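Below are structures written as C-alpha cells.
Since every read-out is calculated from the coordinates, none of them should be taken as a lab result. Quick caveat: nothing in here was measured; it's all calculated off a predicted structure. Cβ atoms are built from the backbone, for glycine too; each structure is taken alone.
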Structure P
C-alpha cells in the first residue's frame, strides 16, 4: 500500500451494533482492513451490545434520532476528512448518503448489501444504490436480486414471492463474499471433538445433526422442517440425535413440535452456544434447512472449514456458499421428506476423510476467509480513490 493510501481514512457506519450477523461481519471486516494497514474508524450508537467491541477502533458516537444522526455524522466527516464512508445496514444507507452531501469535499460512498432482499420503498429502489459510488453484494445471488429482482410465488414465505430490482449501474456493483476466520474454524484432532461432544451430553456412538441459528417468528432458519425430517430419520437411525442451537421467539413452538413428533428423547434445544468452533466439532453434520431469504450463510462456511458435512437448502445464496466447501448435500427447500433422505444417507455413509476435510478448509481459506475479504475490499477502496483523485 502506498503512503498516500496509508493516510486515507475510511469510516464504517453501523447504527445498530446489536450482535447480528451483519454487525459481527462489519467489525471483522474493519479489523481485517486495519491489519492490512488501512485507517478504519467506526461511527455508531453510544450504547449497544457491540459498542465496546467497536470502540477498539477510533469511535464516533452518534445519537439515535435519525436527523440528528445525519448532522452528527456530517460533523465527523468534516473533522476527519475521510475519503470513504462505508455503510452496512439498510437503515444506514440514507444516513450516509445525506450526511455526505452536507460536507465538502464529499467522501466516496460504499454500501454493503448483506440481505437477499430489495428495499421496500420505491424511492430507495430508484435512487439509493444509484447514488452510491460502489455497492458490495455479499454473494452473486444478492447482486442478481439488486439488478434483476427474483420471483418465487410458490414459496410459503411471503417475502420470497416478489423481490423487485433496483436502479443501479452494473459497473458500480461488486461481489465480495463474507469472510470467516479460518484460523479458528479448522479441522481438529478427535480428542477435541470428544470434549466438545461431552459438553453437549452426546454419547460416542450417537450421530448428531444440528441446526445453528436464530429461530424468530415466523419461520426462523427452517427449524420446524428439520424436526419433521427428524421424525423420519429416527425410525431409520436410532442413534441419531437432533440439536437446535440458538435463541428466538419460536422457543415454545419448537418445544411443542418436539413433544408432538415424539422426539423428546432425541431432540433438544441447547441455547446460544458460547463457542461456535466447539459446537461445529460436536456435530457430525450441520443442517441448514432455510426456507426464507438467505444472502450468504457464514454458518455453512464455518462448518465446512471445520471439515464437517453440511445438508442445506438449495435456495438464494446458500448453494454459492455451500459449493466452496462442497461436503454433504443440497436439498429442496421446505421438503422434510427429501431432507430426511439426505440426513439418512449422511448418517449411513462415511464421514469425510482427513484429506477431504483439509481440502474443504483450504477452499474456504482461499475463497471466503477474512483476509481474502479484506484484501478484496481494500482493492476496491484503492480503485475508487484512484478514479476520484481530486476530493469532490
Structure Q
C-alpha cells in the first residue's frame, strides 16, 4: 500500500524539529510495510527531497525570497497579520492543487492522507482526481482548524462540510474534536490520537517517589500563548503554603513571555520561577526526570481555541510524573480524574494550587497516579495501537472503493 501524507510543514533538513510525532508515524508505517511519501510546500525555494529514505515532494508557490508562508509560524496567524501573506495564500492553494494533481498522475497512491484539511483537503481532492480512480482520501482533523473557522473564518464553514463529506475516511485526534465535527456534519469519525515523538521505548526511568529532592518541582512545557493558561499556574504557585518548597520551571517561548515575566516580578516569585525558554532535548528529558508534578493549565481563549489533545501530558506520564490538567478539550481523553491524573476547572488558580498541594502532601497518591498514567500511555497511546488504527482506517477506505 502506497500512502501520500499531505502536510503543511515538514523538516527541511537534518536537525529541523517539526512535528516529531508525525515523523514517528511515518517511521512506524514504513516499518509496518507501507510505502510512505510526503507532499509538502517548499520553504524559500528549497527543502529536502527525502527524509530517512522517505521521498518528500516539495511544491513551489511563490518567488523564493518570500516563500515563507509555512514552517516558522502558524499560517493562519501570518495571514491574519500581513497583507503580503493574504495575497500569498491563493497562490499557495492553487500551486498545491496543481502539484498534487501532477504528482498523482505520475505516481499511483492508494491513500492520500491529508493533515490540516483547511485548506489541504483541496490538495487531497486534486490528487484523487489526478489519479483517475482507485485512490482514496483520508483526512485527519486536529480541532484547531475547526475553531479557526468558527471564530475567524466563518465563510469557510461550507468548505469544512464539503471536506468532511468528500473524505472516504475521517479521523480526529481526540473525542473532543470528534464531537466538534459532529456539530458540523453527520459523518462517521474515527478517533486516532498521535503519540510520543521519540522512537525509544517509554522511559520509565524516574526513580519511584523521588523527582527533585531539594524542592517540590512543578514543570510546564509548551508555547507561551494565551490558550495555554500559564498565568494561572504562576498565580497558583503564589497560593501554595510555605510548607511546600515549590519551584516552577517553565520551558517554552511565545508571545506571552513578557507578560509572564512581569507577573513573576509583581508576585515576588523571581527566586521560585525559572523561564529558560526552549531547551535541547537532553535538558528537557532531565527536567521530566526531576519533576514532581507536571501541570497543563490550558484554557479556552477569546477565539474559542483550546487544547486539541495535549501530547506533552503523554510525555510527562511516560516518565511516571503525576499530571494535572484543565478539564477541557482533548485533555480529558488523556487524564481520568483521580485515576491517571487530576483535572481542574480552567482559569482557576485556586484549584490548580489545591491539586498541587494534594499531590505534594500525599506521596502514595502521587505514586498511584504516576503508575496509572504510565500504563495509560502504553495501552492507549502506544505506537503499536496507533499504527494498527491507521492501517485499519486505510483498509476501510479501500474497501469503500471496492464497493463503489
Given a value of 2.1 for distance in nm of label points 7 Å out along Cα→Cβ at positions 154 and 170, point me to the structure among P, Q it was derived from. Q
For the read-out distance in nm of label points 7 Å out along Cα→Cβ at positions 114 and 130, a value of 2.8 was computed from one structure; give its label from P, Q. P
Looking at FRET efficiency 1/(1 + (r/R0)^6) of positions 274 and 314 (r between Cβ atoms, R0 = 35 Å, to 0.05), point out which structure of P, Q has the largest value. Q
Assuming 0.75 is FRET efficiency 1/(1 + (r/R0)^6) of positions 34 and 362 (r between Cβ atoms, R0 = 30 Å, to 0.05) as calculated from a single structure, say which of P, Q it is. P
Out of P, Q, which structure matches 3.8 when distance in nm of label points 7 Å out along Cα→Cβ at positions 42 and 242 is calculated? P
When distance in nm of label points 7 Å out along Cα→Cβ at positions 90 and 322 is computed for each of P, Q, which one produces 2.5? P
